[in-house]
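Undergrad: Multiple structures are listed underneath, in structure tokens.
Derivation of every value follows stated rules applied to the coordinates shown; laboratory data play no part. Here the structure is a predicted model, which is why all the values come from computation and not from measurement. Cβ atoms are built from the backbone, for glycine too; each structure is taken alone.
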Structure I
Amino acid sequence: MEKENKLKIKLLSFAFITTLSFFYLVLPANAGLSVPIFVLLQFIGLFYTLPSKKPLWLFVPIFILSLNSYISGNEIWRESNFIIIIILYSIM
């Protein structure tokens with residue numbers, strides 16, 4: 001029971017930090033370097049929250065796709081990258 005409560009507290013903390021960082025780092029129109037920073041924050045949060053570290057290897061393609069907004073700032077791939085990232089994130 002104690003372990004479940006600790007996990008719930010970790011997940012609630014992670015959800016709160018994710019929500020705040022998403023609003024401040026990803027949603028602005030000129031989100032460049034902040035998108036990879038958001039992905040790194042997600043990786044760190046999930047690394048300390050998830051009991052199984054096995055699905056975290058999916059963060060490699062997620063991080064590479066998030067670099068598109070920083071390196072090129074190309075708006076053409078923004079929607080497709082977003083959909084692919086959501087799919088990879090949901091597989092975890």
Structure II
Amino acid sequence: MELEKAKVHIIVEIIEYIPNAVVSKTIIKKTTGNITVSSFDAGEELAEKTSPFDNYIQIIDGAAEVIIREKKFKLVLGEGIVIPAHAPHCFNAN
């Protein structure tokens with residue numbers, strides 16, 4: 001699903017929440033990187049991984065713990081963080 005250009009979008013309306021699940025939709029896909037919207041039910045996790053690109057995580061509902069190179073960050077509604085390219089990271093929804 002690629003987002004329509006030159007149109008206002010409300011991110012929380014693009015992705016659905018499913019109990020006990022993680023849902024992801026890639027909304028922009030380019031050879032230079034992608035933009036993906038994800039919803040995590042409370043208690044769900046993203047296993048440790050790395051990416052060849054910087055990643056940006058923005059909390060648009062709830063709270064989460066993001067671990068980057070074994071350093072923990074607690075994020076709440078409205079906060080975001082840039083994960084450096086190639087840095088091991090994981091994500092836990094609260």
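Undergrad: On FRET efficiency 1/(1 + (r/R0)^6) of positions 5 and 45 (r between Cβ atoms, R0 = 35 Å, to 0.05), which of the structures labelled I, II is highest?
TA: Going through I, II one by one, FRET efficiency 1/(1 + (r/R0)^6) of positions 5 and 45 (r between Cβ atoms, R0 = 35 Å, to 0.05) is largest in I.
Undergrad: Given a value of -500 for helix-only ellipticity at 222 nm (-39500 (n - 2.57) for each DSSP H run of 4 or more, over all residues; to 500), point me to the structure among I, II it was derived from.
TA: The value was obtained from structure II.
Undergrad: For Rg/Rh (Cα atoms, Kirkwood Rh), which of the structures I, II scores highest?
TA: The maximum falls on structure I.
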